[in-house]
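Structures given as structure tokens follow.
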Structure I
Amino acid sequence: MKMLGRQLAAARRAKGLSQPGLASALNIHEETVASIEQGRRVLKLDMAELFDEFLETKGMLAAGVANLPEVDQFPLWAEEYMDQEKVAISLSWYDNAVIPGLLQSEAYARAVLRNRVPAYEDEELEKALRLRLDRQEILHRKHPPTLSFVVWEPALLLQIGTEEIRREQLQLLREMLELPCVSLQVLTLDSPLHAGLNGPFTLIETPDHQHLAYTESQRGSQWVSDPEEMSILARKYAMLRTQALNTEYTKGLLDSLLGER
């Protein structure tokens, strides 16, 4: 995917065009061109054909799209997700096993990472921890993304590390709920309905309003950009929000777990 982006950039420069110039000529958003060239957005066949025709690249980009190996069509690396997370205008995150990474305290994140199998070496663990905590910068920007989280209650009850770590984490969640950009809802254990039984996922809206999703499992991670699959995940998330406690009741649950009610 990144190779195609570099080829597009080279063809654009060969025509003497800037990214805004190419976007204007084809009546598309400048961010679309930038994200494709940087490998942050999948180049679809119809868009490749449009670029080929305008840049006179004789079908090179379309052929590249048609022959991409599956791993390039759907990047499997967490780094790719983090690149998108940094620029997203909205994130909708469902998790069922642990507290979402963007909401983790340092001690809780360290405890989660210590449970990795095979285990991290000390230096690797500290690097992974720094990367995770650095991502939380987006919560405190002047113009943060809109962040919605639905978390299954076992993630709150599971004692990762010590009871002190768990309590500190719950307190942090309670504080996060006061941020205007953050919505947190808990799906309780006594709910008779659960639209997220197939596992965690994150919905992403990019600055050019492309909708993507990221899913994780024991066997790895995957990007989702197919409109039909995106529709299914969006409907699941909408259903999860109706099945979970609203934000005010979630505050009450956290207060109860913290012994403040």
Structure II
Amino acid sequence: MKMLGAQVQAARKAAGHTQQQLANLLNVDVETIASIEQGRRPLMPDFASRMDDFLGCMGMLSAGVAKLPDIDQYPMYAEQYMVHEREAVALSFYANQALPGLLQTSEYAYAVLRQRVPAYDKDEIEVKAAGRIERQQILHRKSPPTLSFVIWEPVLRIAVGGREVRRQQLHHLRECAELPDVTLQFLPLDSPSHAGLDGPFVLVETPDHQHLAYTEGQRGSQWVSDPDEMSIMARKYAMLRTQALTTHLSLGLLDRLLGDQ
């Protein structure tokens, strides 16, 4: 990404623009341009195409994005996703395997990480679990992002880490549901409709109002930025929210599950 960022910088300077001038032309924050040029933020295909047009690059930047190695084209979760998560103005999660990291207790996070195959060693688990909990600071900052979660009910019923870890986790979810910028909904097990059968995903709105989606699977992770694909993901999430329990009924489900402990 650093090499591509250097190319963006060279093209911008050749066109006679400052970072601020290019940001104004593209209707984004100047930090977005700076981050791309420094290799801290990936250059998405649609944005590369817009830069090609404004800077007269004749497709050079788009070709550079297309030729990035997979490890750069789909940045590692622990790096690029966390940057987007930390900067986002809105995050929408659909989870059907485990709870999103922003909602996990340290015990639950530790238990999830212990399930990895091949296994992490103890030190790796402790570092990754601590990092996952540290990310949760965005829930409590002065201006937190708007956070929406739709979680399939079986995720609540699986006793990851054992009965006591599950009990603590359910209590933590109940507390998170009371945060002013958090919306928590559960998709019930007996729902006749389910728009999330293709797996979990996250919708991200960046500070400059780019809309991205992030998916993870057995074979790795992928960013989605194409407008047509983003439209599909947004429609899926909208459908999931209508299929899930309301926030009030979701709290009732949590209370019933806690009563069964």
- Message: As an exercise: Rg/Rh (Cα atoms, Kirkwood Rh), for residues 44-179 alone, calculated from one structure in I, II, equals 1.08. Which structure is it?
- Response: II
- Kindly point out which one of I, II the value 134 was derived from, the read-out being volume of the Cα convex hull per residue in Å³. II
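Read-outs throughout are calculated quantities, based only on the coordinates presented, and are distinct from any laboratory measurement. Fair warning: this is a prediction, and the values are worked out from it, not measured in the lab.
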